[in-house]
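*Asks:* Structures for review follow.
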Structure 1
Amino acid sequence: MTSHIETIVKKHELNLLHFEVAKKNFYKHCGIKIIKKGEKFNFENKSLLKENAHNSFNEICEKLQEILNICAIESKVKEKNNIYRSYSNTIIPKVAFYTEFSNIEITIGLYQDFYITTRINNANNINLMPDKFWQMLFRLSNIGKFKFQEEHKISSDISKRFPHLFNKRGNIYKLIRNYFLNQVEYGSCNSLGFLTVSWSNETPFDKLIILFVETFSIMYKLNYMLGEKK
């Protein structure tokens with residue numbers, strides 16, 4: 001990992017100290033406390049409209065945008081894309097990457113943790129995916145704190161008929177279960193939900209950038225593969 005981050009830092013002329021300073025300023029001036037393990041995360045946004053809070057919010061968004069640009073470059077994204085930032089009148093600093101051809105959207109931000117998330121597009125095509133798709137999905141579940149978030153919950157009628165399929169903790173299991181239940185009940189699965197990976201807000205930026213790059217690359221490839229089968 002050391003040689004990898006050194007290559008990225010040199011290639012993109014990064015100043016890792018600036019990233020750390022931006023994060024500390026954000027917590028300091030936006031009235032947000034850096035939490036330790038076991039503590040409760042607390043947003044106290046009273047100073048958000050002040051100039052220093054506004055500047056700190058924009059500063060951390062700029063750094064997140066810089067990371068997202070690096071992710072796109074390192075993942076060799078060739079299609080036309082746009083990047084959007086959240087405004088300083090919102091609480092959560094986040095930046096979204098969107099491709100115009102394949103309609104893939106990947107967002108990174110800072111909430112309780114640093115996170116990266118994407119919607120699963122073209123979910124109907126999951127049954128057409130080769131082993132490589134599932135290998136990447138399982139890799140995604142091991143990079144950080146992994147979560148599958150349902151876009152629409154399975155109806156209570158279905159969960160009552162198949163109670164043994166519910167109350168399970170595995171995220172990938174839930175994804176596969178929801179896909180098959182939608183196919184069996186409705187004959188299609190137009191939407192499944194979101195894949196999210198997160199890391200502690202205390203993760204050093206040299207490690208964080210590598211994690212973001214790998215996770216972004218996997219999320220992009222998963223959605224691109226699903227889109228190819230349309």
Structure 2
Amino acid sequence: MGDTTSDLLVPAFFVTMLLGTGLLAWWFARKKDVTLQTFGLGLAGYTAGLAAWTLLVILKPEDLQPLVLAGAVPFLLAHFAFAKVAYKNIDFTKTSLLTLVVAGAIAATFAVRTFIYPSEPYFSSEGLLYFGLHPLSIALYIATMALTLLPAISVVADRFKNGTTRSVLQVGLTALFINAVILVSGGDDTLLLINGVAMSTALVALLLAAFSSGPKALASTASRRK
């Protein structure tokens with residue numbers, strides 16, 4: 001089981017997540033709605049992070065730190081885009097309490113996981129990738145994502161008038177939020193395997209809902225204000 005998991009299942013999972021997240025990012029980015037385009041930019045950051053981690057699980061270099069860090073940087077920067085979606089009036093060119101909280105959370109997460117309590121990534125005996133994050137780093141990751149991605153999901157889902165599309169986006173993206181938290185913080189092989197199945201299922205559901213929605217799927221500005 002170990003060789004199969006290490007050589008096939010883990011790389012297949014990361015490749016699937018990379019392609020799926022990239023497709024979803026492209027779908028949002030091509031919408032004629034600035035909010036959705038910005039959300040797509042955030043997903044593009046996640047895609048860049050997944051690209052580095054996919055390369056990591058395929059190559060399995062002796063030193064895991066460089067590629068883990070290369071993925072963490074765009075992953076964290078993506079939350080600036082999610083914040084722009086979640087908080088309509090946020091402006092990172094101006095100083096405000098909100099910008100300080102969001103930028104501070106992102107910067108603190110990077111500083112803690114990189115310098116104060118450096119991550120210690122490793123592969124388990126079954127070939128699963130663990131990011132080896134300190135509990136404080138995990139808490140900051142969760143806080144950053146909850147502060148930016150979670151509220152952005154509600155804003156994005158509200159952009160669609162079709163009830164099914166809106167519900168699938170709301171549930172699917174929320175599931176991915178939970179899955180992402182488990183991915184970076186999980187400490188058990190069985191949990192990570194179950195999470196991988198759930199994450200893949202949520203992503204497939206999101207892609208089906210996205211690409212099956214018609215060109216008139218977006219709600220009008222007036223209907224969103226009601």
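*Asks:* Please state which of the structures 1, 2 yields -24000 when helix-only ellipticity at 222 nm (-39500 (n - 2.57) for each DSSP H run of 4 or more, over all residues; to 500) is computed from it. Provide the component values of the computation, followed by the final result.
*Replies:* Values: 1: -15500; 2: -24000.
Matching structure: 2.
*Asks:* Between structures 1, 2, where is distance in nm of label points 7 Å out along Cα→Cβ at positions 19 and 91 highest?
*Replies:* Ranking 1, 2 on distance in nm of label points 7 Å out along Cα→Cβ at positions 19 and 91, first place is 2.
*Asks:* Could you tell me which structure in 1, 2 was used to calculate Cα Rg over 2.2 N^0.38 Å as 1.02? The partial results should precede the final answer.
*Replies:* On the way: 1: 1.10; 2: 1.02.
Among 1, 2, the structure yielding 1.02 for Cα Rg over 2.2 N^0.38 Å is 2.
A short reminder: the numbers here are calculations on the coordinates, not readings from a lab. Source: prediction; values computed, not measured. Cβ atoms are built from the backbone, for glycine too; each structure is taken alone.
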